[in-house]
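Each structure below is given as structure tokens.
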Structure 1
């Protein structure tokens, strides 16, 4: 069921000062990863109160009497939260329960003034879902993985503690107290950090499609905990460690990869894995111990007495007795096109390969660029568009250290660049230069920039022939090698032509011209 872990470079960072675990030892061990995800629902108000549910409001300005746990206040369930929970559960192929219950989960912390959290531990909103998602590993073939979703439940968030190290005091902001969450508990069906990161990426795409959650991890709208363990092949799962509140998709992969390697290193030296909670230190790229779990905490779950059972209408027909109940069937009909459907349609409609479709759908802005171009310029080959977007535009964003969403290139500018590329007015190198120029100043006109910067592609036969003649004169050795049968030597001469033309020459014409000239 679980793939065997082989020694990889990406599993070894963080242990450079220690003797590496042997390949033969690691071959007999499997890694197991399970995720718990908390997603804050996109609603105007909180789960049980009318307080504002938005990020960035002034401290303690979005707090009702109920949020502050003043005596005598009672919870009132937010209907919109239930609808978003049902919509998410439906999209994740869950069995939605006709009746679910709310519980009190007791624990003491400064930012939980009432002393318990209202959640759905025993009878959740939905169970038994599954998520199939593509796993993208650079340099390897994309494959699909399936993870079971054991439970999806509604619960309220706690407040936030603010620690002042200089004044040695802690303060509490209750703006987040009572914020609506859905908790998604996935089975331990994953094996690597890359799989975990890919699952979260797919979940983010789904939640954004549903408009259930903003998924802004930097704002705490999506929080991920990972349970990691290792065990020998054929033996029961080992002792697990929990990594709390991982702050980005990239960190999910890094933290889990590190933790797997850390545990392997311990057992290879005869050590024992401790059941503990750890945190991910992004600066040091390692997990650090927070607290152990040797004593199982008793949360003293009990039914929430102030909330009746939550009932849903699971029937497909209208029922006058259930007209006030939320209709699961109605919500199911309103589901938008989900990421896997979008990928399938891209492959069918534009004859894209699966990997290209995955990359486009994973980047919402990139997909919007593609669809916009194909709608307005249907005669431009889809492959030309996707190659330019993925190989050139994304590469520029990575080098500039910006998110694709921050790229200043407008749809119109991109269409003009691709039109010029397709017509042969410019070559690919000029297209890359235009990305940089127009990102800095998107008010410019593409045609004027091409003219003013002298970016037009050289296709004139006489000009290219002269450039080839100069290049041949400068590379006598490459000419001799080519004529002696080493055909790859021509690329040295082609490179010289590119240099002489300031990368403006049409390389197809150049190669044909050189081959013709070198025959004599």
Structure 2
């Protein structure tokens, strides 16, 4: 991964803090899993075949907390493929990567460990690596977009203390998706469109919400076209005719979007062939315990007897939307029930934070938002671009985060909103870093740096520059705040309390099969 600066000490600190956070996560989950008895949950829990040996039991004792809930689906898919219909809600790139590592790096341990234990070790190792790379990518993306390394650095270390931390460590696809998405955004900001498109395409093979990332390409092409049309008269004469410009923009946008949608389409086709076909007779025999599990739970097996699921006869047979609808009752306003109030309360902090971020940006940039950021700024403004969260470049990211927030709140199981946003959008971390940088005197420093993002009506307090974007000290600001938590502002206590509480509660609850986000 290319560095923002080979001499940038903050990037090394971001990686080091992420390493420490991941090590502490693994230690605490093992401790909590040992001390707290597992809850008997009505979740997907396939039988272990064959019986685990002593070394498998050791791996389960040390890392078993990271194989709960949906992690069972990913590990099962990596081991046996898409045997059950509802497994198709989980996209294939992450299980394929886990299986490849288990068959490669952990191949020498096959006599000591069963395949499932090697898969669990592979998942933990991959997620540790992806979470480190995602933190580094977020920092570099922040440096390019925010034009303020101090806020970018604080956002990256906040990512390592993410409220969705347990899902970044467990055998889930969040870490891989965050790395691919943040890296793709960074490459697009640098003008590397084809590399960005490849990374976005891979991300859509990890999670379904990767399809929404096509909006970044559409906006990028639309912005370039709009700025060309608003160029000066001298530059217009050198440009090709308008219809050629429009055709070129449309062609590149369609091509990139097709590349992003391709993994999704291929996976839906694979599922159609596997579950809607007549069966080739070459499928391996399903073990009896797995057949019995299908009978007991009502799981639909891969097509071997000619029976076809209802979605096969739809005009556009998409198994993903069918599973979300039938198996998990996901849909517009379906989760709005009185019994779900606790889950709405669980998602309240991230909902408020995301809404506040959007409102702050709109208030600070009303004209920019009304023109969708497609209006060329005046020449006086172009020479001094604003830095920080409310700078013009953040607009498309705020729109992306707001779309995810609205969709997640109204159409999904709302409790997953925390990890949904935490692994998909940098805005959650940028805005949190912005609030801390603006309101915590412990983070203010003397210097000549620019003010990042406060509206023009706001004035720096005590003669300091709260949004200073100079080089400044490389001391970790998050550690400084945590060590001086008694002297920080109520806003800072609430914000850090949200991050630390969800970071810790996630380990306690999720790792013991208790309901969490």
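Taken together, the values in this text are just the output of simple stated rules run on the coordinates, not laboratory data. What you see is a predicted model; the values in this text were computed from it and never measured. Cβ atoms are built from the backbone, for glycine too; each structure is taken alone.
Here are the numbers for this structure:
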read-out	value
Among 1, 2, structure where helix-only ellipticity at 222 nm (-39500 (n - 2.57) for each DSSP H run of 4 or more, over all residues; to 500) as derived comes to -10500	1
With P(r) over Cα pairs in 5 Å bins from 0, in percent, for residues 209-312 alone derived as 2, 10, 16, 17, 14, 13, 12, 8, 5, 2, 1, matching label from 1, 2	1
Read-out relative contact order in percent (Cα under 8 Å, 6 or more apart), computed value 13, structure in 1, 2	1
If Kirkwood radius over Cα pairs in Å is computed and equals 24.6, the structure in 1, 2	2
Ranking 1, 2 by distance in nm of label points 7 Å out along Cα→Cβ at positions 169 and 497, the structure that comes out highest	1
